[in-house]
Structure I
Amino acid sequence: MSANPHTRSAVLVLGALFFLFGFTTWINGPLIGYLKIICELKDGAEPFYVTFAFYIAYFVTALPMSAVLRRTGMKRGMMYGLFVMAIGALLFIPAAQARSYPLFLVGLFVIGTGLSLLQTASNPYITVVGPIESAASRISVMGICNKMAGVLAPIVLGALLLQDAATLQADLASLDATAYAAKLDELAARVILPYGVMAVVLFGLGLMVLFSPLPELDVEVDEQAGDAPERGILSYPALMLGVVALFLYVGGEVMAGDTIGLYGQAQGMPLEETRHLTSYTLACMVVGYIIGIVGVPRWFTQAQALAFSAVLGVLLTLAAILLDGVASVYCIAFLGLANALVWPAIWPLAIAGLGRHLRTGSAFLIMSIAGGALLPLLYGQLSAMPAVGPQNAYWMMVPCYLFILWYALKGARFTRW
């Protein structure tokens, strides 16, 4: 069945939003290296407060955003989410002028808050903007939009902020204190234009959503669906274990995408190359996502895809630890292939049979995105320890993938504790 113009317009709006999700999420990779230079951050955990500030917003705001949506409705909630993100982007202007790392982090938290509201509101639309029998293809299109934006974002931001990466570090080392500070001010000013443009685009998209053909949804979940009312949300082991698995997965996904730049430098790669490494990770995720579109459920089930992804994650992590130089760095990039199918596989396994608890269960899963805040921070702490270092710090990913493997093989099948 061909889509009618109303459906096509709605899909275009949603595609733009999911592209935006990917772009604003994965610019953090090159941003870490950039802020490390202009804010004169120390090695270790300090640069990874970027990911902490961004992803912890999901944990802090997921449940409050659900309450906001009950008052605003889903469509206006999406608009407000975009407006909040625009405010966060504007905060980068005074942060750059003052070279204030805390203010940059506030801006990132505000952007993450807007994304939390936006994602909570936008995801239900994917299944209702057209025929239910074609919903899977629309979900696939949204995933490709998201991951392709993730490929482009580090390339675009890296070119704008670190276009002289080949000589930048040597130039800085040759300057006296006054010239050094002036150069850092000039570098900091580079972020003003792209984030100012981003704020305008976000505000414009908010207005576009308001006047778009997206239908307004009833956000209330059918109270008669699923199990009896007396069964509490915590009594669903597949959901609770899924939250843990998703927490560990998001942490690993963010580590593969956002730590790879600094890790590449630690392995001797020049800044002009490492600024694009996040794009390599996301390109691998696009490949994995396409494999999932073609293969699930034709060749393998969601649980089988999850188990294979976890095994591949373990093998690539071990290879990154045991190999050296560029080969080790590319193993981290290839983790994008292992990570691609984990989110879409865990989500349906975790929420199956929730019935009236579907909204709360979804909020729990959104909160687990906090793994992207905490695990990279732990990696930064470990990498700064002389006895561990950046390479051996990746050992922490092995138990994460092993838990995901156990969840795929056994944990997701639990219906009672």
Structure II
Amino acid sequence: MKTFSKGSDDAAARRAVIESLTSGTENLNLQGRDRAFALKLLRETTVWRARLDRALARFSSKPLDDLDREVLAALRIGAAQLLILHTPPHAAVSATVSALSGHRASGLVNAVLRRLAREGEPDLLGAPLHEAWSHPESLVARWVSRFGKEKTAKLLEWNNSVPGIGGCHPDRESNLESGLYLDDYRIIERTGENPLLSISGNVYLQDEAAAITGKAAAELAAGGSVLEIAAAPGGKTHHLQAAAKFVISADSSFSRMHRWRENSSRLRWSNSIPVVADGRMPSFRSAFDMVFIDAPCTNTGVYRRRSDARWKWSDEYLKSAVRLQRELLLSACELVVPGGILIYSTCSLEDEENRLQVEMFERSRDNFQRISLPGPAELVTDGMICIFPFDHTVDGMFAAAWKRDQ
């Protein structure tokens, strides 16, 4: 990656965002207001990418995809400041160009952004949904076919909104704002700083929907042995380990398990053991009272929170996720003791990853009987947790549970 020359403090945050966009990993070695601004700019640039590209394409002499990655990233963050954050044009353009100082194409960036500042973007009223709300075209077409145009537009708008921060708080008398469904869920005010610095107690930051699923599993796991598959970074572990006799937390990714261990150390998980292992080929000799599969998925229920996940979408990506989920279900179920419980969970909205997987499993394994998951009544359908984002004002989530015959 190109090394940028040092510039003003205003350029430093933009420089960090360019580097994060081109590397594909968040790399914001900043503090205070600079970090808060960079996080906001990175998110909005990622979320609104298709809309920004629509605006920029008119002023670029080359197709955007043919541009140097750093140049395209600079153009996008400049456009995000002008169109989304409404940064004063002079500040947005000059600081963005300074962040690219020394690059041979900085003049092109300056010219394109100045034209955009003068002429603005095309009218959004005539834009297709996927451009106006910046989602993959094939996914929007899929959702319109399934949900209708009006509901899809509301879902797209929800996905682009800024998510809240919260978690289950050990002190139920906390002065923090309460969540919508759980007695101990608390909402933490966004300040741009690390939210954990403003609260006391062992709090795992997660959406209330994830906490609902974790708590449901923990209630069924009370006092038993648990194998957790695809466990990292530990959102469900946090609830399971507080209720179970012990938890084996397995994940196939070393890097994700590193995050799990960081969370375990901070939150003092005392009876959960981390293991790097492929859930499709488990090497455990004994069976467990519960096997919980927090299945890898397309993440379509949590686009609001995982702003880059939408750009991974494709039909093949969905098919790959479905294959993996099926393999995990059919393998992991063999590790459930007679009379034990199997739970399958995703953060997807797609039927192929949720209800159709349930139907497939029940056709394949008649010795597992579906049981109802505990949870708020309005979020449980046919015994399964079925949460649709803007309908329930939390992230999208799905979970189903079965009991193995004795």
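Read-outs throughout are calculated quantities, based only on the coordinates presented, and are distinct from any laboratory measurement. Predicted, not measured: the structure shown is a model, and the values here were computed from it. Cβ atoms are built from the backbone, for glycine too; each structure is taken alone.
Consider the structures I, II: one of them gives 20.0 for Kirkwood radius over Cα pairs in Å, for residues 32-247 alone as calculated from the coordinates. Say which. Intermediate results must be reported in sequence, preceding the final value.
Details: I: 20.0; II: 20.5.
It must be structure I, since only it matches.
Going by distance in nm of label points 7 Å out along Cα→Cβ at positions 64 and 368, which of structures I, II comes out largest? Comparing I, II by distance in nm of label points 7 Å out along Cα→Cβ at positions 64 and 368, the maximum is at II.
Rg and Dmax of the Cα atoms in Å was computed and gave 23.0, 72; which structure, I, II, did it come from? Attributed to the structure labelled II.
Given a computed value of -24500 for helix-only ellipticity at 222 nm (-39500 (n - 2.57) for each DSSP H run of 4 or more, over all residues; to 500), which structure among I, II does it belong to? Considering all the candidates, the number was obtained from I. Of the structures labelled I, II, one was used to calculate relative contact order in percent (Cα under 8 Å, 6 or more apart), giving 26. Name it. It was calculated from structure I.
Suppose distance in nm of label points 7 Å out along Cα→Cβ at positions 80 and 392 works out to 5.0; of I, II, which structure was it derived from?
Details: I: 5.0; II: 3.0.
Only one of I, II returns 5.0 for distance in nm of label points 7 Å out along Cα→Cβ at positions 80 and 392, namely I.
Each of I, II could give distance in nm of label points 7 Å out along Cα→Cβ at positions 40 and 176, but the derived value 1.7 comes from I.
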